[in-house]
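Right after this note come the structures.
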Structure 1
Amino acid sequence: MAVHTKHPIAPPPAAPVRETTGHILLRGWAVFVLAAALAGTSWLMAFGVTGTFVMLVVTTSVSVILWLFLRPAVQWRRLPWFAAGYVLWAVASLIWSNWRDVTALTLFLLVATTVQALFVGSVLTWRELVRSIAAALKWILGLCLLFELWVSLVWRGDILPGFVRPDAPVDDPIVLWSRDNLIDGGRLQGLFGNANALAYVALLGIVVFAIRIASKAPRRPLLYVWTALAVYLFVRAGSATATVALAAVGVVLATVLLMRTTRRAGERTRYYALYAAVAVVGLGAAWWLREPVLALLGRSSDLTGREAIWQAVGARVAEHPVIGWGFATPWDPTHPGFDGWIVDHGVTVMQAHNMWLDVLFQLGIVGLVAIGLTFLAFIWRSWFFAVDRPRWDLVDDRPYSAVTLVPTLVGTILLVQSVAESAPLLNWGWMFLVMLGFKIKQAPLLGRGPSEQRLLSEQGEGPVEA
């Protein structure tokens, strides 16, 4: 009969370590939180202001309770302090706000999104975080396609927010939740009621799914299917600014991969100088050729009315340039301060369609400096997180990880979006900015540090080298 030797050279065979049920449930909750942020205006379209507010209160309360109960390892000295400064200045604007009720309501949205971002970033490792983002994107993109199918095959016609069928043809399709365009070939709006919002989420999906494929994640054939769906929705959304963001993502990705090939000191300097020269020439050419480029993208030279919006907001900025008029992201179209102020296609505008101008209008030069430093710190850290080879000892030839590309590519999307939209200030834009910036400061190396290396019984895996 076979027996174990008294002098083994290896531990006896054992079943692989698996994740605890609690940790699986925690990651499931993180996926829901990320999906709720990605859904954005979908909540308003389906459940109205009251339903959205209740959802926000409940989800934030659950996350705070879980955070207090779990007590994840957090280096409190390494918080995203510039983002915190922006939030604090927004809170301080309650003192001089010209619309305190709107400021208070939208501040709750800002603070809740910030708390959720810190919570998710503190309870998941880098690999878990990217995996959870991918799962949330699958839910949102899949539901967008199902919603458009339902509208075309079951509802059969235009649909207004709140599942209302218009009694008569609407004056402008901008007020519609869905235009029933899935079959006739028009622009899709998905759950968001906005084609631009769908395009940016689809672009995020393309980036994250591609990175999951490059990371050799399991079930890669399904990831190719999800990537194809994201590409389809991106094309059907037909967003000009999202198309520019896609081109920018391609340029940044090529640059990062090029930087990763350097071996000697000084090589990167030459590349930086070359790209700086190309950027200057490219921006100059884009400005001089903006009219034919915009026409090629199917947009007017005034960026579909955005110049008129910027001029109106700029006039108000000149009245309170230092501290602004008071935080309000998004603008409340029912408040007298905004109702009828800027009207586009018969609808009161809810944003300045430029993040930087919007911050300047609401929080003045001080707020603009705060948000500028927030983006600068995030772009700086995410760039070197992507291009620097992982190293914490004498070993200097560890392979790069595709996961480290996520922050810098997300930052690229948000920067391009910030030129024509105020979306990076709320929902998934602000959440990802804070969450990824916080995660980089807490765990600048994959698989290293207290926030990455958890108990085997909790995670189901040991320390992972980058």
Structure 2
Amino acid sequence: MTALALTCGSLAADGFVIRRSGMHWLRGDGYVCRPNEVVGYCNISLDQVSGQRSGNFPLADEMELHVAFAPPVAGCLRIADGRSPGGYLNTLGLHVWNSDDVLAHLEKPSEGDQSAQPASVEMRLLMIAGRRMSALADTNIGILPGWHSRSRAWWCDRSGNELSTLLCMGVCDAAGVVRGNETPFVEAFEATPSAAQLVYVPDHPIVPCAPILLEQLMRSPAQNEAIAADLSRGLTNGRVAPDSNDWMFAGALLASLQNSPMRDRYDVLTPTGLQHLGPANTILMSLNSEVRSILRHKKLGYAAQMLRHRQTAAGPAVRSWLASEFEPIRRSIDDIKRDYRQLIDAVAAQTGARILILNRMSTSGFEDITSYVSFDAPMSDTLENIAAKEMNLMLHDLALECDVSIVDVDAIAAELGGSQNLPDGIHHSAAMQAMVRSEVVHILNS
């Protein structure tokens, strides 16, 4: 057997000292790992070098910074005592990052001339960063703990090429494909070994449907100020006194409405130093975000759409404000198609990003209708499977007219079995997520 020392590897940020915590091991001593399988992580922080000033502190708004470690080759993981001291030493960045620090060893069968075998190999680094919805959400244990308005990850490679960025703007069906269900982003990156950055923006409290994304992209600072002022008046001058849930919800609502993730720029750490990336190259959306009725503010005219359980989580004053200041607007399939076209055109003009859209599953296998005579037209108003088929057809027509790619969730669910893997049409099994993730990668590489 050959024992390879697994070292931290290079990580650099000009003008800053990188510090790391002790190790959190996700796999135990003796575990046989695959190549590029994440086995542990640590927290990191940046300290400015004494005597140097920087007008732009990188990653300043991302209070969760982690490095996940993956051996580049397969083997049996051997973890020495003392690498994971526990307690706050596994949370705080107390150790200066040293590329030669040995984190563990990897036993693998001997091959060829042993004198030519390296004594050590650098771990592959997966950088993970989270921007909290509030700096008060101070949870430090685990990878990306707490409540984040944006989270992201990227392989930290030496390729020298600028990373491409995939931004996920969708509900649960899209979130599971990109962010995963267990350790955040790890499932996606084990399936995507090439250099890339994945970004996830959650659907709370605002559902990222096309008209809302378009307004975020086009909204002026003055319009943002008007929205904030109106919400403040609604909470303080309304009939219902706001409670703590109202204020938390209001802050999250403003954070969602006043920012356009499609315009975000990114700082990324790499082995050779900081890179500054522009807006996302690709945007992943979900057709399940497009509902037939959305809310429209009566005076200011902006759109808002929230899942029912998000509205329930708001306090009584916000619910009263929503009821009095907004009105439901019915959207036809043609309206949804128009909203998509306007958004696609605006994105093309502003960032040039490519658009991918997950379609809907049109049947779960549970339907037992033998006759449609008793249903009034249009049947899509009462039968969800008919509505899904019509929406998928609209998306197909859209793809013929403009530059958008369809991720065919409907076909994948039919192949795997919808009743077992996508019973409600939105929440995927792990196998379903893996298949959809593979299809996204295939589209991006085609």
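Every number here is computed from the coordinates shown, using simple stated rules; none is lab data. Keep in mind it's a predicted model, so treat the numbers as computed, not measured. Cβ atoms are built from the backbone, for glycine too; each structure is taken alone.
Thinking only about mean count of other Cβ atoms within 10 Å over residues 181-188, which of 1, 2 has the largest value? Intermediate results must be reported in sequence, preceding the final value.
Details: 1: 15.1; 2: 19.5.
Going through 1, 2 one by one, mean count of other Cβ atoms within 10 Å over residues 181-188 peaks for structure 2.
From 1, 2, which structure was relative contact order in percent (Cα under 8 Å, 6 or more apart) = 25 calculated on? Answer for the origin of the read-out: 1.
Given a computed value of 0.45 for FRET efficiency 1/(1 + (r/R0)^6) of positions 189 and 317 (r between Cβ atoms, R0 = 30 Å, to 0.05), which structure among 1, 2 does it belong to? Let's see the in-between values first.
Details: 1: 0.45; 2: 0.10.
Among 1, 2, the structure yielding 0.45 for FRET efficiency 1/(1 + (r/R0)^6) of positions 189 and 317 (r between Cβ atoms, R0 = 30 Å, to 0.05) is 1.
In this comparison of 1, 2, the computed figure -20000 for helix-only ellipticity at 222 nm (-39500 (n - 2.57) for each DSSP H run of 4 or more, over all residues; to 500) is attributed to 1.
A value of 1.4 was computed for distance in nm of label points 7 Å out along Cα→Cβ at positions 13 and 197; which of 1, 2 is the source structure? Clearly, the read-out refers to 2.
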